[in-house]
Structure P
Amino acid sequence: MDRKTKFFIFLFLLPAIVGLGLYAYYFSGWNLSISMTNARSLIFPAKFIGLGNYWRFLVDPVFITVVKNTAIFTVLFMGGALLLGLLFAILIDQGIKGERLYKVIILIPMAMPMVISGVLWSWMFSPRMGVINSLLRVLHLDFLTQPWITSTSQALLCVIIAYIWVFSGFVALLYLANIRSLPDEQSESARVDGASKFQLYWRVIVPQLRPATVMAVAVLFLNSLVAFDLVWPLTRGGPASSSELLGTFMYKQTFQWNFFGYGAAIAQIMFIISVVVMVPYLYRSIRRR
């Protein structure tokens, strides 16, 4: 490779290198330094307080609620998206007519900006004028109407449903691509042995979908940990913190109450959780392959 070619390769890679260095390393280090101060603004000087903000989060009265909500949200969101995505993938794999159209339809939710999705779902779940309750009233099923996002017991469930709707199409295409990449010989052998379609998928195909599952779990987990842009227009973490997640709690502390140091500490905790969970998971998954 001559010097001119190396120069052009470096030139094309330079924006990515600068972006990675700026956003992944510089700002991460900057956030870590801010998290160890009592900063209330990005302009005025702040005092170094060490791990004070981290301890403050652990003793915060809302800590248990936020962690519990985030854990429930993560488990149900990931489980629902994986299951629904797998079902969509199996249905599309049956060779139905208009397969391309169905692929586009299930990807539309993820193609939409999350804020717009949040607004749409807030209209759907509105207790008085929402689409769901209005439809139930039209069908004379008033007894089935619910308070939805205004209920402390249902708000988090509404957020979970909205997130499953957004990400299930992405999971479906991951699984579908994995299914289509499997050798046909195994499926043909199972059919010759008299396996039904259910047995074919359950015993032959699904056990071989580990690569798609690894990728899907990684993407879903990271999105559940930083969930904010759909939650905020939908419930704003309420009512009474019933749908408060780490992302919304960090936003409120940082930009509503101007506790920049405290918000940076919460963001750092979110980063640590993602590393602690995902690195061993991905390492073990790669080792098994």
Structure Q
Amino acid sequence: MDAINPGKTVSLCIMSGKGGVGKTNISLNLGFALRDMGHKSLLMDCDLGLANLDVLLGLAPEKNLQDMLAGSALAQEVVQTIEPGLDILPAASGVPEMVEMDQNQQGALFDKLTDLVADYEFLILDLGAGISGTVLSLARMAQMRVVLVTPEPTSLTDGYAIIKVLHSRFGVRDFLVVVNQATAQESKQTFQRLNLACKNFLGFELVHLGHVRLDRTMTAAVIHQTPLARHAPDCPAIKDIANLAARVAHYRNENLESIAGRQALKQILPTPT
């Protein structure tokens, strides 16, 4: 197991160009996998208008990020412990104003979180799908960026779109790719197509982090509102996610100088006025 330097929080966002590719399930179970490897992690639900990490966990939080931003709750009051070593910051659902936060609102949010996230080795940001301003700002801020796609052409096209927008607007060039609901061969072919497009049209290449097999057990876990990592810990998808977690930790260590050269939060956002 790769050692993580305590006190160096790494922010990792998981994003997708389109919805329905399994992003929240991957985020959740990746958190469990990192926790099981001994890496204290915080899951932050960043699908700020349509939050559902808490639903997958069967939780009914009394407070969420909206309460924290409104000043009616402290960050420490919003955090909920799932298991020792893994916590969650739940967001609000059905709150339109949370979807498009301006930079001052984002800065205020990160100000409230700065001290909190220092206690964790990984901050996992489960972003909303698409290319909204809030999604792009959070993706730009993150130190590691995972783009989740499936072998479907629409997912591949939309995955390329979010990479292109982040590159053209902000100069971002470092992306990790995970292919969900795919065999090893399908994952390889899907990644090659996406990587070739980025190489030819954007001038840089991607990193293939791995794949997660299509696993019908995932549906049962969702219905039972139990993370797949605990519902069926030996199923194929969880074995794949455990491999992803090991590669995330390894990539973090191999690129520590560039990744840890800035704070896990707020390094590119203006000071709120």
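Here distance in nm of label points 7 Å out along Cα→Cβ at positions 115 and 147 has been calculated and equals 3.8, so which of P, Q was it run on?
Details: P: 2.9; Q: 3.8.
Going label by label, the one that fits is Q.
Can you tell which of P, Q yields -21000 when helix-only ellipticity at 222 nm (-39500 (n - 2.57) for each DSSP H run of 4 or more, over all residues; to 500) is derived from it?
Working: P: -21000; Q: -13000.
Of the options listed, only P reproduces it.
Which structure, out of P, Q, was mean count of other Cβ atoms within 10 Å over residues 163-170 derived from, given a value of 16.6?
Q
Given a computed value of 1.05 for Rg/Rh (Cα atoms, Kirkwood Rh), which structure among P, Q does it belong to?
Details: P: 1.05; Q: 0.93.
The read-out comes from structure P.
Readers should treat all values here as calculations from the given coordinates under stated rules, not as data from a laboratory. All values derive from a computational prediction rather than experimental measurement. Cβ atoms are built from the backbone, for glycine too; each structure is taken alone.
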